[in-house]
Structure I
Amino acid sequence: MRLTGRERRQKILQAAKKLFASKGFKGTTTQKLAQEAGLSEAGLYKYFKNKQEIYEEILNQKIQDIDFYFPSGQQPKNNLKIELRECAIRFLQRNIQDTTFLKIILYSALEENDFLFSFLKEVRKKFFTPIKKSIKKGIENKKIKNFDEDILAKLFFSMIYYTLLLKTLFKDESFDAYKIEEIVDLIIEIFFKGVESE
């Protein structure tokens, strides 16, 4: 069965994700990309003008994916611990299942890809805004120490992100005995013991 143009683009993007995750952006040639997608190199250029456009499309898709962590249909919990817990669990569950994007980001950071840094700025803005709003509300309600909500959001998330690295890429087996929810609950407890107002 012949693939539609949309299906072919998706196949190219899947091939690119696999290669960018294993060889990096610089280590992936358009020839190898076309081969992995089952196309000629000329065929690849019918769908994307160059490798950079493919890379940017992958990153832009990920920006849209951020909404998964903050479902808009859900009622606000008005409970910072619950909101952070649910976001952290969703993040870990999704990214433990598929480490492809994590590897792409790490490779790209090492390659000092300029587009990655502008992409990460956009991701941080979109991802941290709801977390910062919740933390700011906690500060205003005197439940959290008066501190920069941007820094607090990033410090909290750094514990979640490093957990992801340890569990997936670094293969730290000490996490295997615990469910994701248990790990997140411990992180939440440690974080809030440090930031709660007395």
Structure II
Amino acid sequence: MKKRTLTKESVLAAAVRIVEEKGLSALSMQELAGALGILPSSLYNHVSGLDEAQKYIVQFALESLIAAIREQVLGYAGDDALLKVAFGFREFAVARPELYKAICLCTAVPAYKQKEEDQELVRVLHRILGHYSLDEAQKSHFARAFRSSMHGFISLELSGGFKSTASLDESYMLMVKQIISMLDMFKGASQAAGG
């Protein structure tokens, strides 16, 4: 790529390609410059450094994941919407494993500061959970359990941790349905507390 056609957007797009092909740990200013056919020092005309590129990767990955989930959830509510979230989450992770891993490593990116309550996935889950009679604490407990179960399964799947020949799709579906059934426990607790 010729220097005159280089923009911040094209530099960051090249960073995404490197991460998707080789992983976040492979991203360096040297690697990025090589991919663009320029000297590493020329990159600083477009990005402040590796921290900015890594921060962009995490933001891009999160936005892509949320977009995939929103597309799945559109037109659904309640249990069906939660199932769609789970399927969208896994489909993204399996299709774009290195971007998914980048999301998981976001706490290791110095320039990326994120609190749980700021995460869009949490907000999406809380909106879906508005369909149920849950208080805010119950929504948080469920969202944590739901996200943790999805992440645990997907992490094992991506690392080759499942050796059985049993269908992974079926295992995932059974797990997700079991987690969703926890909502009945919360409903029972609310009814008992109410009298």
Structure III
Amino acid sequence: MVDDLSHLSDQELSTRAHRASVLLILRALRDARSAVDVARWLLDSVALIRAVHAIDRGPQVLLHLIRYLYRVGHIDDPSAFHEAIRITMGDDMKENAMTMEQHALARGEQQGLQKGLRQGLEQGLEQGLEQGLEQGLEQGLRRAVQRQAEARFGPLDAASLDRIARASVADLERWLDRVSPSSLDELLAD
């Protein structure tokens, strides 16, 4: 069952939570996504954070809280966020938070590189296929013009072969559209 906590007051949350850690987690779930300043939210929660820090496994709960805040919170000023962690949780938690941030940045960079590589490969493949199709079409048109000319006029001289080789796609298509030219010059006319 999912419960919407966004409309509950601190007093209503307190009645649901009998332990400081549960109350802190409920408040984080309620507030962290919409908090404009996560550092300010931490400072406003200092008494509760210190109560959690003092309990058995409290530091682990706070590490999970920091990880959650990194993922969903709006942290515009990391140094203010780290200072709020130091004030509310102590220097050791600040160092843990900074290490988490470095790992998160490295993970983000890696994911960004993988996404960029994947997109680059997809674009390269798409462009390569498109170019290959265009080149294949052009080669096919050249071969068709050459075959039509040879069938009608016999073996082609070097100048005619060179002209076919240098012709644009538009020229090749125009030459193929000429159904019954009476001479090679008429077939290859501009």
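Of structures I, II, III, which gives 5.6 when distance in nm of label points 7 Å out along Cα→Cβ at positions 12 and 124 is computed from the coordinates? Comparing all candidates, it corresponds to III.
Can you spot which of I, II, III the value 3.0 was calculated from, given it is distance in nm of label points 7 Å out along Cα→Cβ at positions 92 and 140? Among I, II, III, the structure yielding 3.0 for distance in nm of label points 7 Å out along Cα→Cβ at positions 92 and 140 is I.
One of I, II, III was used to compute relative contact order in percent (Cα under 8 Å, 6 or more apart), and the result was 19. Which label is that?
Working: I: 23; II: 19; III: 14.
Working through the options, I get structure II.
Each of I, II, III could give P(r) over Cα pairs in 5 Å bins from 0, in percent, for residues 60-131 alone, but the derived value 3, 13, 23, 25, 18, 10, 5, 2, 0 comes from I.
Every number here is computed from the coordinates shown, using simple stated rules; none is lab data. What you are looking at is a predicted structure, and each value in this text was computed from that prediction instead of being measured. Cβ atoms are built from the backbone, for glycine too; each structure is taken alone.
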